[in-house]
Structure I
Amino acid sequence: MENLDDKMLAAAASSDLAAVEKLVSQGANINYINSWGNFAMFHAAWEGHTKALDLFHALGANITFDNANLLCNAAYNGKIDSVKWLLEKGEDANFSFTDTGENALHYTISKTSEMAAREDIVKVLIAAGTDVNKRTLAGKATLCFMRDAYLKGESPLHRAAAYANAAIIKMLLDAGADPSMKDANGDTPISWGSWHLRDSDVLRLLVYQGIPGIH
């Protein structure tokens, strides 16, 4: 049976939906997770493959997993279609990892690629109620960056100040993100923007009471 499950997972990874359906009909477990932590729904959500999500869900695939969050993973990879699909299926927009405190906004604002898609994702997450002022747990290791990276008690706005564009920063501020919130080191979002050498258009958005304006 394990070989059948591995074949099904390989088919899911290559988006061979007909093979997945056939293997499941033969007894493969659509919720099978291999030793590397890979599973069919992860591949579909990660790639933004909504037809695969529809099929796997119809075949009995779970959406919620103990050690993974499809919404955060899809957001991290800039897959707006997966994000919308998961929210429509009832995934918790305000989920955060108990061991890091990160939510889907933190995951979205961890890469500088696919920025237009990330704008759309931030807009959808805010509308769905994701906490724009959620703090991470300082000192905990994070999977959002390559390696040897540790959290600083930052909000999504802190990350946006460093990595996102002005449109995302403005969306967060308009949704109530606090520009004066300090991380575990006492740094505010404008501190992060300054450290990351952001231009004046970004820094102007992050000015708060008591902080000099940017000229």
Structure II
Amino acid sequence: MPPRRSLTRERVVQAAIQVADRGGVEAMTMRRVAQHLGVEAMSLYHHVPNKDAILDGAVDAVFAAIELPDAGNDDWREAIRARAVSARTVLSRHSWALGLMDSRRNPGKATLRHHDAVLGVLRRAGFSLPMAVHAVSLIDSYIGGFVLQESNLPASTRKDVEQVAGDLLEHLPPDEFPYLTEVIADHALRPGYDHTSEFAYGLDLILDGLEARRK
């Protein structure tokens, strides 16, 4: 039998993330995290004082996984777009974190570093302080809202979309719902349609609007 790995704060936090990925933030209890690690719950308290500390650590780890905007990139749109795409990818894996990311009273260094880097890109690009704050709020609300909506969709693959849309179209009276019928038949079911591309389109609209108000 291989020797048991020693327990550390990092292992506790990573275990908590894995538990939440499977069962949501409600599953992230001291008991379940301990079960995941194969230890007694009391042993966790040698590394984290309470559940709040685990939540703080988990949120900070999620922020650490998101790509920081490139401070050396002179194109602020490109830097913010890359960060937004990374945030969407990470949060799609950890959608339970959406309701926690702005609620922690003891943000970790990765969280603080992330926010500072995003604000830095915008301020160096010429955004006033109020506009930089508006931009962060708008972009993050868009990312969070898109991930939340995407995580609740009944279809995740092209095959799923075709099945769901086809079933809906079959029972949709076109004279009663002409515009929905049009969207499904002439848009969603057309070859090459990819609902995941909507993220990039919406993000570009936001960046266009921010650029117009940058000065």
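General observations
- Winner on distance in nm of label points 7 Å out along Cα→Cβ at positions 41 and 129 once structures I, II are ranked, highest first: II
- When mean projected area of the Cα convex hull in nm², for residues 81-200 alone is calculated for each of structures I, II, structure II gives the greatest result.
- Which of I, II yields 36, 28, 13 [semi-axes √(5λ) of the Cα gyration tensor in Å, calculated]: II
- For helix-only ellipticity at 222 nm (-39500 (n - 2.57) for each DSSP H run of 4 or more, over all residues; to 500) computed as -13500, the structure of I, II it came from: I
- Computing Cα extents along the principal axes in Å, for residues 9-48 alone across structures I, II gives 24, 17, 14 for structure II.
- Parent structure of the calculated result 1.1, given that distance in nm of label points 7 Å out along Cα→Cβ at positions 161 and 185 is the read-out and I, II the choices: I
- Largest in relative contact order in percent (Cα under 8 Å, 6 or more apart) among the labelled structures I, II is structure II.
- FRET efficiency 1/(1 + (r/R0)^6) of positions 57 and 169 (r between Cβ atoms, R0 = 41 Å, to 0.05) derived as 0.30 - corresponding label from I, II: II
Quick note: the coordinates plus some simple rules give every number you see, no bench work behind them. Given the structure is predicted, the values throughout are model-derived calculations rather than measurements. Cβ atoms are built from the backbone, for glycine too; each structure is taken alone.
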